[in-house]
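Next up: some structures, all given as C-alpha cells.
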Structure I
C-alpha cells in the first residue's frame with residue numbers, strides 16, 4: 001500500500017487525508033490483497049486458473065455444438081470431439097462412457113419398479 005501512496009503507511013493520513021485514503025481503498029485493483037480480503041466470494045474468479053477453467057469449458061461447449069450440427073447436417077457423421085486437454089482433469093475422466101447398452105422392453109418394468 002505504501003508504494004501505491006508513495007509515502008509510508010503511517011504518514012498517509014497526514015499526507016492525503018482519510019477521505020482520499022478511503023477513495024483509494026474503494027478503487028483498489030482486483031489483484032490487491034486488500035480487495036481479495038474484502039471480496040472473498042469474487043476473488044477466486046480473478047485468477048488465471050479460474051479463467052483457464054472457463055476457457056476450457058467454453059472450448060468443450062463450442063466443440064459439442066459444432067459436433068452436434070455437423071452430425072445432423074453432414075452425410076458422413078464426424079468423430080466425436082475429445083475434451084480439451086487440461087492438466088487438472090484425470091486422464092480417466094476426460095472421456096466418459098456411461099452404460100453398456102439398453103434394457104430390453106420386456107425387462108424394463110421389473111427394473112424400473114425395483115428401483116423406484
Structure II
C-alpha cells in the first residue's frame with residue numbers, strides 16, 4: 001500500500017511530460033529490495049562538483065527536475081487542493097442535509113459542479 005502511495009506522489013511531483021513519466025517509471029520498482037537497489041545505484045553514481053556543491057549524475061538530474069518543476073506540479077498546487085477539499089466539504093454537507101450518505105470522491109464532486 002505504501003509503495004502505491006509513494007508511486008502516486010512521485011507521479012504527481014514530476015513534470016507531466018514524456019521525460020517526467022520516464023523519470024517516475026525509472027524510480028518505481030516492485031519490491032523493497034528493488035527500492036534499496038535503486039537507491040544504492042543512484043547514490044553510487046552521484047559525484048559532487050566541488051565548485052558549486054551540486055550533485056552530478058542521475059540523482060542530481062532528478063533533484064534538479066523536481067526543484068525546477070515543483071511549483072508547476074499537481075503535488076504543490078495548494079490552491080487546487082484547498083478548492084477540491086472545500087468542494088468535498090460542501091458535497092458532504094449537501095448529502096448530510098438530504099439524508100444521503102456514502103463516500104465522497106473528488107471526481108464526483110467535480111462532475112456535480114459542472
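Values in this text are rule-based calculations from the coordinates and carry no lab data. Being a predicted model, the structure only gives us computed values, none of them experimental. Cβ atoms are built from the backbone, for glycine too; each structure is taken alone.
For this structure, a couple of remarks:
- At a computed -15500 (helix-only ellipticity at 222 nm (-39500 (n - 2.57) for each DSSP H run of 4 or more, over all residues; to 500)), which of I, II: I
- For 0.00 (FRET efficiency 1/(1 + (r/R0)^6) of positions 21 and 85 (r between Cβ atoms, R0 = 25 Å, to 0.05), calculated) the corresponding structure among I, II: I
- Comparing volume of the Cα convex hull per residue in Å³ across structures I, II, the highest value is found for I.
- Origin of the derived value 1.3 (distance in nm of label points 7 Å out along Cα→Cβ at positions 45 and 61; candidates I, II): I
- Structure responsible for 23, with relative contact order in percent (Cα under 8 Å, 6 or more apart) calculated and labels I, II on offer: II
- Structures I, II were shown, and Cα Rg over 2.2 N^0.38 Å, for residues 13-76 alone at 2.06 was computed from I.
- For 4.3 (distance in nm of label points 7 Å out along Cα→Cβ at positions 69 and 101, calculated) the corresponding structure among I, II: II
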